[in-house]
Each structure stands twice: as structure tokens, then as C-alpha cells.
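These notes open a run of structures that come right after.
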Structure I
Amino acid sequence: MEGKRIDVGPGQVLTIPRGAVHRFDNTADKDAKALCVITPAVLGPEYFREMAAALIAAQGGPPDRAKMVEIMLRHGLTPAMAPPQA
């Protein structure tokens, strides 16, 4: 978040202030689940359905970045560039 890595484990909570640049990475070797609560609501369920469809279409590979950006822009989000890999 805002250029700083914050590890969040099972049962932990992270609050992301509105407008903060952030991303989610699963660095574990198993699937992760997260519950996101956005208040006041600015994203509807259709955003998450569309993103899930893009991830499913990737069939376990990297998702189509252009498709994900298109979905984000359509729902009023501003995609941020990923930091360079170390």
C-alpha cells in the first residue's frame, strides 16, 4: 500500500484508506481468500463478477492485463503500474 509491502495473514485485518494506491498479491503456495468491505459502496457486484470471469478465463495463468484494466476503468477505478520487479 502506497509503495510499502504489508503482509496480512489468516484472521488479520487491513484497512486501506480511500484513494490509497494498493494491490493484492498472494505470495503463498496455496490459494488465498479475502473479504473486502468497501464503504461507502462505490463498486457493485458486477465489478467483482467481471474480474472473476477474467481470472477464470486465464485458466490458472496470468490474467489478461488489458481486460482487467478495461474493467477497472469502466467501474471508475484508476489502475496503477506495478512496481519494478527486484
Structure II
Amino acid sequence: MTGIRAASICKLLVIAGERCEDMMLKNIQNVTAKDVAADECWGFIGRKERNKGPEMAHNDELGDCYTWIALETNSKLVLSYSVGRRTLTHA
């Protein structure tokens, strides 16, 4: 569709993500938050968890994936996020 190799686009997305993470770690500190909302957003990588089948049951790189977000509701500033399984640790 773009005429650019998929691997090149993926590499660019990884670089952009790493730079965003660096920016958040440097700039989002000591924020006074009046109201914080926490939520999760479900997605999947490769295939949905229920469709993995027994041969892929132990493959943790495929299946359900959640993005957990803490948001300051007045400014809409993302205070923190986590991407991973739906576990107590990520929540």
C-alpha cells in the first residue's frame, strides 16, 4: 500500500515508541493530579486468545493484549501506561 517494506515501517514504529517512552520518563514527573482515571483497552496480537489452539497455548507472544492507562481527567495527560496480559501486576 505504501511501497515501503513492512519491516522498515515496523522498525520506524519501534524507534518512535522508544522516543515517546524516553520523553514520558523525562517529562512526566511530579505532576499534581486532581482526578485520575484508570482504564484498560483490549486488543490481540496475531490471533485472539480463544483461537490459539493447543499447539500455541504456551506461546506468550500471541493472543490477548491489554493497554492499561492512567489519565489525569482534567488535562487529559497520560500519567502512566502498561502493555501486557490482563494480570494483577499490569493492573
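Things to note:
- When semi-axes √(5λ) of the Cα gyration tensor in Å is computed across structures I, II, the figure 19, 18, 15 traces back to I.
- Comparison of I, II - label where FRET efficiency 1/(1 + (r/R0)^6) of positions 30 and 62 (r between Cβ atoms, R0 = 35 Å, to 0.05) is highest: I
- Structure (I, II) behind the derived value 46, 29, 10 of Cα extents along the principal axes in Å, for residues 14-53 alone: II
Rule-based calculations on the coordinates, nothing more; no lab input. Not measured: the values here are computed from a predicted model. Cβ atoms are built from the backbone, for glycine too; each structure is taken alone.
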